[in-house]
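Nothing in this text is a laboratory measurement; each read-out follows from the coordinates by a stated rule. The structure presented is a predicted model; accordingly, all values stated were derived computationally and were not measured. Cβ atoms are built from the backbone, for glycine too; each structure is taken alone.
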Structure 1
Amino acid sequence: MAPDAPQVPAGSGKHPVSLVVIAANRLDASIAFYSKVFGWTLHRASAELAGGMPASGPAFALRSGVPEGAAAAVPYILVPDVKSAMKRLTEAGATEERAPWSIPLVGTLARFTDPGGTVWGVTTAMSPAGHAHVPMPFGDNPKPPAGSICSLEMHAPDGDAAGNWFGEQFGWGAAMTMPEYVAFDPGAGIGGVFQSHTPQARVMVYLYATDVKGKISEIEAAGGSRVGDPMSLPGMATFGYFKDPSGTVMGLIGG
């Protein structure tokens, strides 16, 4: 965080974000794009799904067949038992978005909509990279490997309420860092922020890039497109946004 930003208390570390599934209705084009631009190694799991094994951070997957208006990406939180977790979450005010299902050699998954209206998942699938703590790649904090998923920005109409709810359900730490932003830290893996300013962007997945401006040029050459121009915040990082070949908007954080 910026030098004057409040410190975010670390969570319990028991429930990190283990997997992020990204909408990719042009699946072949998206596989080629992320492999070329970000060095992702992706393997087809089915006609509609390709999964990746990162060197750091949560596992990632590209999913086709995503209906219009559905979430552009869904982060999945690690739990020991999906059915019992879903029961507990729905009793606490979440709604079931998809009932539990299993993927061979991966694990069990389910999706829920949190009380603020944003879709998440729970899973027993662990990231092959493990769940070492990944600090926000701002300022002097350690930097994750280039191309890895390094942060999330999730919409919540009330950031404090979201921080409290995820703290109660998953043991995450949270603190307001600036107006309309509440940062969260599961205590393991990646963290992120709840934002209340843009309900149209319910989820933004950020990848780390050592040179954000240069990476935007690579993205354009590989069939993606920029969304605005990169913006540098002194003492923090440079931020950039792009659309991949499937039209999914993603973020970059780096230098």
Structure 2
Amino acid sequence: MKLPAIESDLLAAPGVAHAFFTREGGVSTGVYASLNGGVGSQDDRASVLENRARMAARLGVPASHLLVPFQIHSPDAIVVDAPWDVDHRPRCDGIVTRTRGLALGVTGADCGVTLYVDAQAQVIGACHSGWKGALGGALESTVAAMESLGARRARIACVLGPTIAQKSYEVSGDFRAQFLAQDAAHARFFIDSAKPGHFMFDLPGFIGMRVTRAGVGRFANLDLDTYSDEARFFSYRRTTHRKEPDYGRLVAAIALV
């Protein structure tokens, strides 16, 4: 049976495969049930590697060619042209390539996961951006790295996958202040919360603004809330509210095949 995944017409192109994987179709159990793609979780390692192998097969590449970096909430994006060992993966949050046979993946469990393609140049990218990465420039760095491989910003299509929605993302006044310190116009991504001194933050809206301001030709938000859709998505914040011991990670990936 084909592994369940969400796709976007915006990323459809000859020689390109992509998937926003859900938590369905894997072998993990308990809080990780079932398609946990996080090698940094406390899940059984063999189960995670089997889950990733299933994802790679869905994309049409060997398991060793599904590349997911060690994410550090940074603004850093790199170019890759060969597989790496899962235990020695680079520390960054954006990856791009024009090498056929590679799949680029990022993990998330509330953070933004974006996939990119310039179909004409056959350049692809993936970026993980929580609030810190989005504010720090991870999205723009990913676009710039694609450009270094011959992509043109106006031709790039970008899709934001499952991400925590504003209705589910309450933050403090200090959190909001970091955004306003960069640009007072960022206030539009916050609305008052029912809790005094707190706000609801629109991370998907903020990501969309940063990507479109970077000059990408087309952008789409799948508008899927990781927090409220427990059946399909893992959520760090939901896990925290429930005081659960750990959480699984969703994978979004794109490949040149």
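Look at distance in nm of label points 7 Å out along Cα→Cβ at positions 64 and 224 for each of 1, 2: the largest one is in 2. When helix-only ellipticity at 222 nm (-39500 (n - 2.57) for each DSSP H run of 4 or more, over all residues; to 500) is computed across structures 1, 2, the figure -7000 traces back to 2.
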